[in-house]
Structure I
């Protein structure tokens, strides 16, 4: 599987996107530099994505700091050693705390190999991850984008991507996840670069930064 591992890969993808969809040429111009944003695969990376579900980046960063302070390290062993009260004191909702614990248990049991998942075809990897309660398609897709460098994943459920695509494409209303997924099909096999492009557009043109992970 071709991976998005470098700025050269991003540049190649942007050229291909501009050629395949002329509407994206202007988007590329306005977005400016498109960050690579890669993370080493593993439990800590997935935990960071889980913490960023449905909250602002600032809130997710605050949760991470509190959790790291409580656990000492973001590992399955360290998180599972915390009590429910410890996790609550760190600011985690019950749902996020339970998801982190379920993922940790699956990793330790050998039922979830987060590094091996990065070598799988996207549908198979997403199916394995979403089998764990609390890990939805968005979480799995973002993990594949930033930890596997998957070239052809587009998290259509991401509100920032919906807003950016709607704004950039001159839509009257923000596209729903299904409509955005259909639109993104035309950007295959570079949907992973297209997602990064629209996050960059969101930051540069709409003046907000809602990328799920830090660069």
Structure II
């Protein structure tokens, strides 16, 4: 049912057809069949304004949803950039410890640690939808003393890792804000149709008041 309403609301032809039908029906009922007096037409003002206000709420919800979707796309792109930077950091030190200094036994501990972390990260990324959940303690063990990995290097790695964790949290928050309640979906679905009905009532009111002024 909601899908059909959305389809009708998104088609200008259908909205215009409903508008014409509403104008015809309102004119027939309130001008010819049961004509209203001046006082009653004044009360009709509240009806069409209220309907127009409902349609405005629908437009506001659509704008909010559009903003939330843009924020979600931006946060997803941001998270993708952060995970790539983190992957690059692991790959650089894997190349440095395992290839460039692979013959040096002093680099073996760093080589084994970086390989394990890189393998774990790839496994997580392959088996989970993006952005994958890379735990906050993923770099556990980095506080150990590794040949070829200074404190500054460790801080960079931790910074890149936490930047991704924070970016993922932002994406999850943005994804939740995109979700709509049933009321919000109904407001969006009905907004064009309700506005068409409001204008139809307003035109009928103008016609009715004009006839009374003759």
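Of the structures I, II, report the one carrying the highest value of distance in nm of label points 7 Å out along Cα→Cβ at positions 87 and 151.
Working: I: 3.8; II: 3.2.
Looking at the calculated values, the largest one is I.
Of the structures I, II, report the one carrying the highest value of relative contact order in percent (Cα under 8 Å, 6 or more apart). Working shown, then result.
Values: I: 30; II: 48.
Going through I, II one by one, relative contact order in percent (Cα under 8 Å, 6 or more apart) is largest in II.
Here Cα extents along the principal axes in Å was calculated and came to 104, 27, 21; which of the structures I, II was it taken from?
Going through each structure in turn, the value belongs to II.
One of I, II was used to calculate distance in nm of label points 7 Å out along Cα→Cβ at positions 159 and 191, giving 2.2; which? Intermediate results must be reported in sequence, preceding the final value.
On the way: I: 2.2; II: 4.3.
Computed on structure I.
Assign the value -27000, calculated as helix-only ellipticity at 222 nm (-39500 (n - 2.57) for each DSSP H run of 4 or more, over all residues; to 500), to the correct structure from I, II. Show your work: numbers first, answer last.
Working: I: -17000; II: -27000.
Structure II accounts for this read-out.
Quick check on the output: 12.8, 38 is Rg and Dmax of the Cα atoms in Å, for residues 71-142 alone, derived from one of I, II. Which one produced it? Working shown, then result.
On the way: I: 12.8, 38; II: 14.1, 48.
Going label by label, the one that fits is I.
Out of I, II, which has the highest value for distance in nm of label points 7 Å out along Cα→Cβ at positions 15 and 175?
II
All of the numbers you see were taken from the coordinates with simple rules; none came from a lab. Bear in mind that the values here come from a model prediction, so they are computed numbers and not experimental data. Cβ atoms are built from the backbone, for glycine too; each structure is taken alone.
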